[in-house]
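Peer 1: Before anything else, here is the set of structures, which you'll find just below.
What follows draws every value from the coordinates through simple rules; no lab data is involved. In this text the structure is predicted, and so the values were computed from the model without any measurement. Cβ atoms are built from the backbone, for glycine too; each structure is taken alone.
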Structure I
Amino acid sequence: MEIKYIWTKELSTENLKKLFLSVDWESGNYPQKAQKAMFNSHKVFTAWDGDALIGLMSSMTDTVLTVYFQYLVVHPDYQGYGIGKKLVDTMLEIYSDIPRKVLISVNEKVGFYEHRGFTHHVDKSPMFVSSL
């Protein structure tokens with residue numbers, strides 16, 4: 001398996017749909033919106049196996065104080081090979097001068113992010129207004 005990593009926002013709706021639905025994310029049912037979300041992101045770092053999009057991480061930032069990592073997704077067939085680690089570590093390096101790095105994790109993935117240097121704050125709660 002030879003994984004190629006690319007910085008790109010040019011992602012097809014079909015690739016995004018397949019990737020998001022592979023992890024049962026509702027976003028996969030809205031591939032045009034997902035495509036626009038990637039295009040509007042500050043940066044998108046992607047992982048490819050040939051022509052197949054198998055992972056991505058995106059960011060939004062004010063470029064001074066805070067960066068928010070909105071999406072990190074790796075196709076289940078490729079999990080456990082260090083792809084998520086590579087995506088996260090690269091993003092953390094790119095934004096090393098930004099003091100506040102934020103993401104929201106599902107509970108079962110918190111350990112993965114803790115190993116990448118993120119901490120869980122018991123005095124802070126993610127808040128949502130969402131139709132997804």
Structure II
Amino acid sequence: MNDQVDSQNLVHIIDEADLVRVRHALRGHARAAGLSLVEETKFITAGSELARNIVSHATGGRGEVSIERLITNSRCGVRATFVDNGPGIGDLDSALTDGFSTVGSMGLGLPGARRLIDEMTITSSAGSGTTVVITKWRR
């Protein structure tokens with residue numbers, strides 16, 4: 001399937017104050033894609049958790065999110081790509097397991113985000129940073 005990007009937005013994440021800007025940008029693109037309120041809320045919640053992970057885990061708490069509204073022949077959706085230059089995720093399978101945490105949190109972030117959206121890919125390895133791409137499609 002060839003996704004066409006209708007519009008794009010880039011938000012730099014430097015500290016917790018940027019989390020509001022990320023949520024606002026996610027909401028704008030979700031609404032523009034015509035997601036229902038429930039779909040929009042799930043997308044924003046998942047994206048907010050991923051942005052918080054950047055603040056908590058990335059080197060210097062820095063990263064960025066690129067948000068795109070998608071249009072295909074048969075549907076519309078929204079995709080967000082979260083990128084950081086942190087230490088990476090050494091054991092991705094464990095990180096996607098409920099309760100796993102490297103910082104003493106509840107360990108629900110990545111697995112919870114994955115349950116809320118339609119598609120999720122993670123590219124990461126120790127020492128190389130992490131890229132997480134999430135997509136939510138309009139039903």
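Peer 1: Output the label of whichever structure in I, II has the greatest value of Kirkwood radius over Cα pairs in Å.
Peer 2: Largest value of Kirkwood radius over Cα pairs in Å: I.
Peer 1: Now for a different question. If helix-only ellipticity at 222 nm (-39500 (n - 2.57) for each DSSP H run of 4 or more, over all residues; to 500) comes out at -8500 when worked out from the coordinates, which of I, II was used?
Peer 2: Working: I: -8500; II: -10500.
Checking each candidate, the match is I.
Peer 1: Which structure, out of I, II, was relative contact order in percent (Cα under 8 Å, 6 or more apart) calculated from, if the result is 27?
Peer 2: The read-out was computed on structure II.
Peer 1: Quick check on the output: 3.2 is distance in nm of label points 7 Å out along Cα→Cβ at positions 87 and 119, derived from one of I, II. Which one produced it?
Peer 2: Traced to structure II.
Peer 1: Quick check for you: by distance in nm of label points 7 Å out along Cα→Cβ at positions 23 and 79, which of I, II is greatest?
Peer 2: II
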